[in-house]
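A.B. asks: Listed below are the structures to be examined.
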Structure 1
């Protein structure tokens, strides 16, 4: 009787290889999902920061010395509606105001996505 040499993989080896492949692909998919979530969060934070900086810049360029007050509003940027809250506060210097803007997504009761602080001075005869 001639002994035949069998080539190839056993069923057990194939099943182990598939199990390892499934674990590796699962980890890869989870990693890609986290990267996508992080990119979306960074995009939202960037847009919210732009909204906050734009609001402070509007106040600084208006030419008027602002009253101490809190104002709220919405603005559309990147096809999204952003809710902002502008707080004008006094400082020890009577010719300087502190402007803080908080920006939220979707509605005013959502968590703050970005905050920016700036200062507005009284110039000349204002």
Structure 2
């Protein structure tokens, strides 16, 4: 029995840049038709750290990561999150984070469609 959509969710995923193509392809294979991808810089539990070269100290810059955003029906959440985990995970520190946010409305500007129809 198919799940009934309860609303819309935005999945925001920060991941290692070298995993981007693999994750994008896997998400698209689940039937998700649109996504936004950006290059971002940031850190999680490991902030910028000092490194030394001889007697010269410097800060290691924030690493470049990729960010993927998709808006999906709530009924697709578990499938999309599992797909990201399966394809983005290396098991090492710095694999990234997934955030799930509730969307109160979506509007397609061209047609004025709202809700799931706009996605």
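No value in this document is a laboratory result; all are computed from the given coordinates. Computed from a prediction, not measured in an experiment: that's the story for all the values here. Cβ atoms are built from the backbone, for glycine too; each structure is taken alone.
A.B. asks: Could you tell me which structure in 1, 2 was used to calculate Kirkwood radius over Cα pairs in Å as 16.1? It would help to have the intermediate numbers written out before the result.
C.D. replies: On the way: 1: 19.0; 2: 16.1.
Value 16.1 for Kirkwood radius over Cα pairs in Å corresponds to 2 out of 1, 2.
A.B. asks: Determine which structure produced the value -15000 for helix-only ellipticity at 222 nm (-39500 (n - 2.57) for each DSSP H run of 4 or more, over all residues; to 500), calculated from the coordinates; the candidates are 1, 2.
C.D. replies: On the way: 1: -15000; 2: -5500.
Attributed to the structure labelled 1.
A.B. asks: If you work out FRET efficiency 1/(1 + (r/R0)^6) of positions 45 and 69 (r between Cβ atoms, R0 = 30 Å, to 0.05) for 1, 2, which one comes out largest?
C.D. replies: Numbers: 1: 0.65; 2: 0.85.
Sorting by FRET efficiency 1/(1 + (r/R0)^6) of positions 45 and 69 (r between Cβ atoms, R0 = 30 Å, to 0.05) in descending order puts 2 first.
A.B. asks: Among 1, 2, considering only mean count of other Cβ atoms within 10 Å over residues 21-28, which has the greatest calculated value?
C.D. replies: Details: 1: 10.0; 2: 15.9.
Answer by largest value of mean count of other Cβ atoms within 10 Å over residues 21-28: 2.
A.B. asks: OK, next. Figure out for me which of the structures 1, 2 the number 1.7 belongs to, where distance in nm of label points 7 Å out along Cα→Cβ at positions 13 and 77 was derived from the coordinates. Let's see the in-between values first.
C.D. replies: Working: 1: 6.0; 2: 1.7.
Of the structures listed, the value fits 2.
A.B. asks: If relative contact order in percent (Cα under 8 Å, 6 or more apart) is calculated from each of 1, 2, which structure is the one that comes out at 21? It would help to have the intermediate numbers written out before the result.
C.D. replies: On the way: 1: 21; 2: 43.
The read-out comes from structure 1.
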